[in-house]
1. Going by distance in nm of label points 7 Å out along Cα→Cβ at positions 75 and 91, which of structures 1, 2 comes out largest?
2. Suppose you compute FRET efficiency 1/(1 + (r/R0)^6) of positions 27 and 67 (r between Cβ atoms, R0 = 41 Å, to 0.05) for every structure in 1, 2: which one lands on 1.00?
3. Can you spot which of 1, 2 the value 1.00 was calculated from, given it is FRET efficiency 1/(1 + (r/R0)^6) of positions 11 and 99 (r between Cβ atoms, R0 = 30 Å, to 0.05)?
4. With Kirkwood radius over Cα pairs in Å coming out at 21.3, pick the structure among 1, 2 it was computed from.
5. Assign the value -10500, calculated as helix-only ellipticity at 222 nm (-39500 (n - 2.57) for each DSSP H run of 4 or more, over all residues; to 500), to the correct structure from 1, 2.
6. If we compute mean count of other Cβ atoms within 10 Å over residues 83-90 for structures 1, 2, which one ends up with the highest value?
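Rule-based calculations on the coordinates, nothing more; no lab input. Bear in mind that the values here come from a model prediction, so they are computed numbers and not experimental data. Cβ atoms are built from the backbone, for glycine too; each structure is taken alone.
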Structure 1
């Protein structure tokens with residue numbers, strides 16, 4: 001029984017030592033962070049840089065969305081042209097092809113509308129930031 005108590009005691013000591021090492025490492029990691037944003041002005045500067053980076057990322061996302069909507073509209077236009085030519089060829093059902101043409105023309109118009117709205121929001125956001 002004495003051997004078990006000694007093992008438990010040495011295990012507790014090991015665990016305690018490891019926890020002390022972990023706490024010391026956490027403090028080491030915190031010190032540079034606290035030192036870098038020690039004052040209110042420095043914290044504000046860090047926050048402003050973060051906000052600027054976030055806004056830049058949002059603008060890139062808007063620009064990518066605008067481009068994606070424009071490309072989708074172009075793809076729908078292309079498909080509408082393909083179906084229109086297929087309809088004229090007489091090898092397929094004219095009515096079915098005309099339905100597909102109408103669908104893709106409407107989808108292209110909707111995608112262009114979405115691109116325009118995203119462009120307006122992006123412009124408004126940029127104008128609001130300048131004001």
Structure 2
């Protein structure tokens with residue numbers, strides 16, 4: 001198994017536990033990710049909306065899904081990049097995934113919003129943008 005930093009190990013363990021009862025753990029996991037983001041341990045890489053707006057989108061059924069990708073801020077220095085995906089669906093179970101790469105992710109077609117550092121750094125982001 002590849003080396004992993006303490007932040008990534010912590011989030012991986014939280015996601016693993018959250019999968020057992022995804023509906024009731026989604027809110028607390030989002031709150032935890034917000035806290036880790038405020039501490040500078042992770043950053044919102046790409047998402048549908050600001051984290052504070054998730055509830056209004058899901059409860060109001062404005063969109064049927066709300067998805068976010070987070071990136072560990074310290075992992076790359078030591079082990080390469082590590083990402084975390086969390087997604088919720090109005091009528092489905094939330095997903096919690098740890099990703100070593102975004103190469104196979106279809107961010108341009110999955111996300112309806114454009115929040116996060118990907119869109120801040122690449123204001124001309126398009127579906128043709130490639131992750132390398």
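1. 2
2. 2
3. Computed on structure 2.
4. Of the options listed, only 1 reproduces it.
5. Of the options listed, only 2 reproduces it.
6. Evaluating mean count of other Cβ atoms within 10 Å over residues 83-90 on every structure, the highest lands on 2.
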